Structure I
Amino acid sequence: MNIYMKGFTVGNYKSFDSLQTISFATSRIMRHPTHVIKADNHKLLKSAIVFGANASGKSNLINAMRFSTQIIIYDLDHVNLINKNFRINSSRYKAPAIFQYDFIVNGQEYLYGFTLSYEKQIITNEWLTKVNENKEDCIFDRQIDDHFNSTVYSDYKKNVKFQIYLDDFNNQITESLRKKTILSDISNRAQKKDDPIDIISNIYNYICNMIIIYPGSKYNKINEIGTSDKEKAFFEEIVQYFDTGIESLDSEEKEMDLDKLFSKLDEEKKEEAKIIFSKTASNMPITLRINNQIINIKRDENGQLIYHKLLTNHGNPNDLFELSDESDGTKRLFDLIPLLQLDNKPRMILIDEIDRSLHTNLVRQFIELFFESSEDKNIQLLATTQDSNILDLKLLRQDEIWFVERSHDHSSKIFSLNKFKERFDKDIQKEYLLGRYGAIPIFRDSFLSDYEYTDEQ
């Protein structure tokens, strides 16, 4: 199964008022052919890198995708709906929020989206459409009055089952279903019966597998590096390549002291926590973040709770460093490096502030390594940054470069560099900083002259 994202549209969410779209569709540009995915008759980009000033709305683009995927996977009760509308216009609280994904699945284009009411806290509409050259075929369309339309599957039995699934939303819909997506409900029920409705399940699973990394994200399996020879060798090679000063990686195995872990609890709660913790760790490893150190706890063959702590060697094997001792840049690298060794499962990776705590050259090298490592994989990248130094057509295609700008009405607008029709040899960093493309901070010329200081002041 091949599935890729062609685009994402959002409206009335945080700084996005009118509908704004970011697209992975290619233009006629010929440079960097390895940045292009060929999906039957469709050509898609492997990346979209978003630039913009502070408070322009770059992070809100990532937030919009995370917010909508959480609703899709779970329901409205699992997200915070407070102050998520475009608040500059107070009337937008009563207007619907809109989220739509454009997918290419096995060479066929599909549009999936939904609207929600902030005021009523329900999903008001949801649709899945098959896009053909001359028309669009509706697979399902959930209207405010809970009326549904659906296409007929060529497989009669599958079509009957599909109609049965839709009946729950069509007949006397419950309050809980008003907060839930059809996509997740059908996917979960169909998978439990081992009879998935293919296209719905494929899209749902793709959304579930999206990876979202924020500046504060942590790689939860960080201590598995010390116990996996293959992963350890890969990390050692990469951290040396990025000149972090780390010569090798090691790990320390220790027995878990539950009394120390739960020392701040009273005795009754401590014993209760120890029982729950022990039972859970017996079934699967537990990942905890303690004092900025992430540790994985599991039972060994003797039944003892043990954990491995990752240690780094900076040239003195007798005095190893913990990850918490490393620089912010090295910690950020440990969050990003796993993205270079993903399997071939179709994925969209979202990184907010990819340049956080990293040198310009390091960001550039990471992007180049991403293209290299994902060349034969179904993986795409959407990242935001303020680092104008990577605005370089030797690194990126014109259609891979996007800007987010705050308009006069304080709403965010998304647009592509490609609309400016720049030549491949153009110094776009210089032009960007000169303001040719917008999406840069604007300062008042009169700021200092507005204040006159005297000796008395």
Structure II
Amino acid sequence: MDGEEILLETGMGRIRGRREDGTQVFLGIPYAKARRFAYAKPVDTFAGEADAGRFGPACPQSRQFFPHPEHPERRFYYREFREGQTFSYDEDACLNLNIYAPEGVENAPVILFFHGGGFNSGSNSEEPFRGYALAAHGIVTVFANYRVGVLGYLTHREIREEAGRDGNFGLDDQLTAVRWVRRHIADFGGDPERITLMGQSAGAISIQYLCLNHENRGLFARAAMLSGGGLFPRFALPRASDDTHAYWEGFMKEAGCGNLETLRALDTETLFTALERYKASRKDNVYHTMPVVDGLLIPAPVDRLIRDPLPLDYLISFTSGDMYAPLMAHIGTRFGRANGAFLCYFDREAPGDGNGAFHSSELRYVFGRLETSWRPYGERDRQISGELMSALAHFAAAGNPNGEGVPAWQRAGAGSGKALCFGEAETKMGRPGYGKMLRYMLTKGGPKA
């Protein structure tokens, strides 16, 4: 690995990382362990010395075995965020996180980021998930892996008999990561009282669910949700876990497993091969491989819980070229107006093709990773990236994105749904362009390779 090796003494034991460009980097730190279809147990001590010099494995997922390069959208996102990288997958070691901390800081604001991927894929080591640029803004940034797909969201009556609840392993992993960061981030220079949860797409939706449970009060101070904040239509809301049992019993039959222990014993490739066959026979897969109302993490129907979220500082963002851009803008604005959030409308079209401000396009700007892309980003893009990072640094520090280096933001309220619009030529407060968003949705849909 590049950079100078460093050894950090922590309350958990010694951790070996590296120093790069004034940033202390610790990769692949295990924050929990879990057996298949069981809830995570936190890791709070290390035997001997923990090696945090390389990325940890991601949760096994369908694309590991069935990448489907014939799908234009899959080819697009492979080139955008994964091409040229090597990923490992390991069920036993996937609950890990990466920490990027400014050199010599104490009590610095913290951003804990959860990746997207439709609850079925993703990794904390994809581009652009690096914290070097935010470290230069004084932020300790943490990127956490969590369980996805069948390993993250299967439900079954035997799990409920064992644990008193079922489903939501991935959401439980995220909450376990939040608690781990709160306990240990001071060892890395972070302030446990200034933790901002930030996520995009499925990561943002997960954060919203954590914000709807008052049992989580005091664990984090703020929430930034990119392309995923607000109440979704009724058909896309989490279902009661009992109502998803029949789907997963059908899968177990396809896999030739009569009980949970048999399913736990399957090797990973056999498990995902059976899932591939089963999903090909169903049209309702997306509504089952996602969080459920389990009575604990999501204690009641979401359309009831959303009326009383945690009293936090909120920042909601959406892009103009999202597949469902008008819907994302509408639900984000509605939540923002109800909770005094800061709204961000990302309308800068990514250069290099005709996919506009596609779903996830803001991520390279947010983490200052324009230069590692194939796209011919220019001066306006670098300006927007600087504005966004400065705003996020201010928000993480004090709950308000206003400050040096950013245009003026205004909170949304009952009389205003204005957002800070990051446009082609300028950044200013205004109303999102619903006409443009609707045209993109009707004519383009998802991005194409």
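For this structure, a couple of remarks:
- Mean count of other Cβ atoms within 10 Å over residues 9-16 - highest-scoring structure of I, II: I
- Read-out distance in nm of label points 7 Å out along Cα→Cβ at positions 281 and 321, computed value 2.9, structure in I, II: I
- When mean projected area of the Cα convex hull in nm² is calculated for each of structures I, II, structure I comes out greatest.
- Between structures I, II, the greatest calculated value of distance in nm of label points 7 Å out along Cα→Cβ at positions 337 and 353 is seen in II.
- Answer label among I, II for the case where distance in nm of label points 7 Å out along Cα→Cβ at positions 89 and 377, calculated from the coordinates, equals 4.1: I
- Which of I, II leads on relative contact order in percent (Cα under 8 Å, 6 or more apart), largest value: I
Bear in mind that the values in this text are calculations on the coordinates, not laboratory data. Please read all numbers here as calculations on a predicted model, not as lab measurements. Cβ atoms are built from the backbone, for glycine too; each structure is taken alone.
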